[in-house]
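Q: For reference, the structures are reproduced in the following blocks.
Values in this text are rule-based calculations from the coordinates and carry no lab data. Just so we're clear, the structure is a prediction, and the values are computed from it rather than from any experiment. Cβ atoms are built from the backbone, for glycine too; each structure is taken alone.
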Structure I
Amino acid sequence: MSNLINEALPDAEAQCRQLADLIRPQLSKNPALVGIYSGGAWIAERLKELLGLTEDIGLIDVSFYRDDFAEKGLHPQCRPTVIPFDVEGRHLILVDDVLYTGRTTRAAINELFDYGRPAAVELAVLADRGGRELPVAPTYGAWDVKLTDAQNLVLDRNDHGQLAWRLENV
């Protein structure tokens, strides 16, 4: 596990390639990718390219499914969930940028089940920062990182579509 206090941030594009290599052996199960807005959606798009998948990815916004919705209110950039395939009996890979408490993952799984009962749901993340509040773990992960409570890891996409990490102090 790396500690970001004194280290440079890794190459997010290289991490996407690493994640694709981890997922590739599962392609015989014909998985569908579902990206959680916004970083997970970007990664899912990149994985689709890297894995040579032809099926459109699903995109999910968990704003209405968060257990802290009453406390935080609606996110100002709420987007529509789009699931362009049948979820029933399907092997799904849920994709997110950073796994932290597990609450976003729980919300995404709750929403997915509104579309049907998948055969399996696996989780792929670029960064796992620990700090779980729910029993959620990634099936595929590129980076275990330790942050302080005052740090937040953010995935950005530049004008050319390249992904890069940014560290914020909160």
Structure II
Amino acid sequence: MFLENTNTSLPGWAVGLIIGVSILLVLIIVSLIISKVRHEKFLPTFCNVVWLCLIGWELAVICFIWGIICCITILFIPVGIQYFKAARLAFWPFGFSPRFRSLNGFKLVINIIWIIIAGWEQALICFIAGAICCITIVLWPCGLQLFKFGRLVLMPLGTEIVKND
């Protein structure tokens, strides 16, 4: 009779804390394994795993779809190829950076047309999402990656993805 009236359930905050710590431990273990297999540093790998879980997979799928849409048109095939490269960067961005070069001629004209048609909207979304991530402080590195990515989708031609040293 005494045991029937006791409440043995945990409060909601405790359950949330247990789930959050469990997820963090899984992310750390996965990052350790990946960093050992790929012979990379732990912190960029951990940031990439967190990025992939939160933002990266969506952004990579969106860039891949935009790449297909651009390649369907004849004029924006170079932009579509750059979007496929951007999809790879969106999937695993930490440790890589876009390097921007000055443009002239055909690539400059295509970039200007792209900015007018769709680039400004995509860049604005990346910049707003980056600002929101930077406000949270914990997601500051993700916000900085979104700023770099926003510049990349604004003017995709004349950009190459390079590995950081």
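Q: As an exercise: helix-only ellipticity at 222 nm (-39500 (n - 2.57) for each DSSP H run of 4 or more, over all residues; to 500), calculated from one structure in I, II, equals -7000. Which structure is it?
A: Here the read-out was taken from I.
Q: When you work out mean count of other Cβ atoms within 10 Å over residues 20-27 for each of the structures I, II, which one comes out largest?
A: Across I, II, mean count of other Cβ atoms within 10 Å over residues 20-27 peaks for I.
Q: 1.00 is what came out when FRET efficiency 1/(1 + (r/R0)^6) of positions 108 and 140 (r between Cβ atoms, R0 = 35 Å, to 0.05) was calculated for one structure; which of I, II is it? All intermediate terms of the calculation are to be shown ahead of the outcome.
A: Working: I: 1.00; II: 0.60.
Of the structures listed, the value fits I.
Q: I, II: which one has Cα extents along the principal axes in Å, as calculated, at 45, 39, 33? Could the numbers behind the result be given before it?
A: Details: I: 45, 39, 33; II: 84, 35, 29.
Computed on structure I.
Q: Right, another one. Determine which structure produced the value 26 for relative contact order in percent (Cα under 8 Å, 6 or more apart), calculated from the coordinates; the candidates are I, II.
A: Details: I: 26; II: 21.
Traced to structure I.
Q: Using FRET efficiency 1/(1 + (r/R0)^6) of positions 28 and 116 (r between Cβ atoms, R0 = 41 Å, to 0.05), single out the structure from I, II with the greatest value.
A: Once FRET efficiency 1/(1 + (r/R0)^6) of positions 28 and 116 (r between Cβ atoms, R0 = 41 Å, to 0.05) is worked out for each structure, I has the highest.
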